[in-house]
Structure I
Amino acid sequence: MVADVRAVVDAGAHGVVVGALTADGRVDVEAVRALVAAAEGREVTFHRALDAVPDVLRALDTLAALGVARVLTSGGEARSVDGLDQLRRCARHVHDEALPVQVQAGGGVRVADIAALVDAGVDAVHLSAKTVVRDAAGPGGASEYEVTDAALVVAARDALDAALIAD
C-alpha cells in the first residue's frame, strides 16, 4: 500500500484514501503512520474500515493524531442515513475535542439523505453520482458502463446548499 501511495503521489495526486486494521479490528497505527508519511503532505482520508473498529471514538483520536485529514464512515450501517446516531456521535466528538479530522458520511447516500446527514453534524458527504449507460454497440454486442450523472451532481449540490442554509 505504501508503494501505491507513493506512485499516485508521484503521478500528481492531491490526496489518497487508505485504511489498515489490525487482526483484532483496531487501527493499525504503524501501517497508517507509514501511509501518511508516503502521502508526503497530501490529504489522507481513512476509508470505511472505520466502521469495523470496536471503539470508533478512540479510533478518531488515533487517526487525528496520525495526521489523517478525513474519515469516511456510514455510521456502521450499509447506508449512512441508517447510521445517523453513530455519525452524530462521531461528529460531536471531533468537534468537542477540536480534532483536526473531518467526518465524511458515505455509503448508499442519496440526494434525499443529505439534509439529515448535514443535520447530524458531518463535515462532508460522499455519494456516487452515477448512472448506468446501456450501449448496443461495442465488442460482443450490448454493454453497460457507469458515467457521472451531471443532473444528480447538481441535485446533490442544491440539497447540500439548502441544508447548510437551514442549518
Structure II
Amino acid sequence: MEKKMRMKSRLKYLDCFLRASSVPLNIATVCLTSTNRQDNLSYGPIRFSNFLALRYMACVSFISAAYALASSFASWVEAVAARAWLFFIPDQIVAYLMVISTAAVTNFLYLAYHGDRDVTWSEACSSYTAFCDRTRLALVLHFISLFCFFTLAVISAYRTFSDFNPPYVPTKEPDEE
C-alpha cells in the first residue's frame, strides 16, 4: 500500500511537470503558426490562414495550452486531484485532438515539400522556404507537446483505473455434463 502511495506521489510531480511543460510548447506553436507568412514575387503572398490544417493546429495548440494551464493548477487542489476521472477524459480528448492535428500538418508539409504528381501538384517549399521552415518548427514543437499529452493520458488512465480490482476470472472451467 505504501509503495502504491509513493508511486502516485511521484506520478503527481511528473503529471504537473508535463502539464506545465506543454504550455510554453503550445504557446510557441500558436505564435509560430499564426504569424507565419511569406511573400513571393512570382507566386504572391502565402499565410497560415490559407490552410485549414495550420488553422486547426493553431486552435488545438491554443486549447491544449489553456487546458494544460488550468489542469496543472487543478492537480494541486486536493478535492479535484482525488477525482482522477476528472482528468482522464479531457486528457484523452486533448491527446487525440493533437494526434489528428499533427497528422494533418505532417501531410500538409509532405505535400508542400514533395508535391503530388498524380494530381499535378508541384512542391511549394522551394518557393516558400521560410514559410515551410517555420511550419516545420511549429510541427516539431507540437509533436513534443503531443508526447507530453500522450504520457499524461497514460498517467491519468493509470490513476483512474488503479483503484479498481481486476475482474474475477475463474481458474477452472465448470465441468460439462
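Every number in this text was worked out from the coordinates using simple rules, so none of it is lab data. Everything numeric here is computed off the predicted structure, so don't read it as measured data. Cβ atoms are built from the backbone, for glycine too; each structure is taken alone.
Using the calculated result -11500 for helix-only ellipticity at 222 nm (-39500 (n - 2.57) for each DSSP H run of 4 or more, over all residues; to 500), pick out the matching structure from I, II. Among I, II, the structure yielding -11500 for helix-only ellipticity at 222 nm (-39500 (n - 2.57) for each DSSP H run of 4 or more, over all residues; to 500) is I.
For the read-out Rg and Dmax of the Cα atoms in Å, a value of 17.7, 57 was computed from one structure; give its label from I, II. Walk me through the intermediate numbers first.
On the way: I: 17.7, 57; II: 21.9, 86.
Comparing all candidates, it corresponds to I.
If you rank structures I, II by FRET efficiency 1/(1 + (r/R0)^6) of positions 66 and 146 (r between Cβ atoms, R0 = 35 Å, to 0.05), which sits at the top with the largest value? Can you show the working numbers first?
On the way: I: 0.60; II: 1.00.
Looking at the calculated values, the largest one is II.
Each of the structures I, II was assessed by mean count of other Cβ atoms within 10 Å over residues 26-33; the largest value belongs to II.
If distance in nm of label points 7 Å out along Cα→Cβ at positions 106 and 130 is calculated from each of I, II, which structure is the one that comes out at 2.9?
Matching structure: II.
Output the label of whichever structure in I, II has the greatest value of relative contact order in percent (Cα under 8 Å, 6 or more apart). Once relative contact order in percent (Cα under 8 Å, 6 or more apart) is worked out for each structure, II has the highest. In this comparison of I, II, the computed figure 17.2 for mean count of other Cβ atoms within 10 Å over residues 34-41 is attributed to I.
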